[in-house]
Structure 1
Amino acid sequence: ASAGDAAWFSALDDDALERAMTRRDDDGRTSFHRACAAGARGRDVTRLARERMKGEAMARVVTTADDGGWTPLHTSAALGERETCGTLLARGADCEARTPGGQTPGHYAASKGRVGTLETLVSGGRGWLTMEDDVGATPLHRAAARGELRAIDFLVDALANGTTEVPKMALEARDKRGQTPLLVACEAGQDEAAIRLAKHGANVGAKDGE
């Protein structure tokens, strides 16, 4: 699966394909998950699974987390595999699934600036936009910390959800250290991200722990 050998999988009958795709490695990853983790190299394998696996079997490989708590959607979102993310969501993946650290797929996509993937995740639901991980960080905090300007713009627009104003609670959300996304950007030395957040209406007078 990691090698993207779709020909090997396609030679299997449906029952054997299901067994092969659901087999777990020492890290608890199914073969299907390993194909997702292979990025572009594994796309033909994930497409094959989508075309031939049905019902409960497909739902199981789509939602099964590895030993680290990552689902295939977390992995695909982090890699920016938009097409695969769309397939996973269509087959029952949960865009609000959390790792043990509380991160959703959106947290990883935001921190890596995967705007196309963020768009796909929003199509599966909007609840994750304001979800906090175990340190209280939202996806907007993550994008701010990494200086991902396009991700910041997308998240702000998505949070506005067609209105002219971004909910203040989203722009001013505090993590467990009491920092807003703008403060996180400043601390990380992401000056352009801080300026962008200010232009979106973030409070430039905010202080830690308020």
Structure 2
Amino acid sequence: MITDDQLRALWEEIKRRTKAAGEINRPLWRALDAAVPIALDGRVVVVGLPAEEFHEAGAFENSENKVLLDKVLGSVASKPLELLVIEGSTKTEYGQWQAREAAAAELRRRSTTSTEAAEEDTSEEADEARASSVSRLVLQFGRELHVAYRALPNRSQTTARARFLVDALEKLQEVETQMAEMEGSPALKERQLSRAVDRLADMLDADAIAIAMEYERMKRLGR
């Protein structure tokens, strides 16, 4: 079994090789530096991001970044490794994540055998599954934003970033509409919406409150 010191050393080596192998990639580097190594579960390197920094997780899901990370993970140890990023920074939170994923898998299994039973399921396991669904929707939004921003012409120009912001906020309204149709508490959906805004602000080096205010203004104007 790997010790905590060995796990930290492994993660530091993964970070070093990733940064050395690719061009300057600030979103990915920030995500690497923010991530905390939690466990080596078989061949899976489990790292976590605290709730206030989980918006950085989208950088790990970017297709170009995944190719780079897979290359590093395939060579850093005697056997190919995989990377799992969760919200949290402790082994306890990893255990809670595993429980949520198991609950979501169980709910999906039930839905294939009994749609009616799945619709009426109001258990704690179902609540956990709903939370995972909303989180995945926002994470996908973040991944798509990252890809679009990387491909944005003249993204160093303020006007180009402003147009990107307007388009992104219009897409965020679509995400919020989808969330409204999903099951889950209003507090859960508000938290995930805030994370999407934080991710966008971080990408544009902008103030999250200012972006949130613009988003609310656009909604009230019916844009």
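Every number in this text was worked out from the coordinates using simple rules, so none of it is lab data. Computed from a predicted structure; not experimentally measured. Cβ atoms are built from the backbone, for glycine too; each structure is taken alone.
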Margin query: For distance in nm of label points 7 Å out along Cα→Cβ at positions 31 and 47, which structure out of 1, 2 has the highest calculated value?
Written below: 1
Note to self: Once mean count of other Cβ atoms within 10 Å over residues 7-14 is calculated for all of 1, 2, which comes out largest?
What the structure shows: 2
Notebook entry, point to check: With helix-only ellipticity at 222 nm (-39500 (n - 2.57) for each DSSP H run of 4 or more, over all residues; to 500) derived from the coordinates and found to be -14500, which of 1, 2 does the value describe?
Noted result: 1
Notebook entry, point to check: Out of 1, 2, which one gives 108 for volume of the Cα convex hull per residue in Å³ as computed from the coordinates?
Noted result: 1
Item checked: Test item: semi-axes √(5λ) of the Cα gyration tensor in Å, for residues 79-142 alone calculated as 25, 13, 13, pick one of 1, 2 -> 2
Next item on the list: Match the computed value 17 of relative contact order in percent (Cα under 8 Å, 6 or more apart) to one of the structures 1, 2, and report its label.
Entry: 2
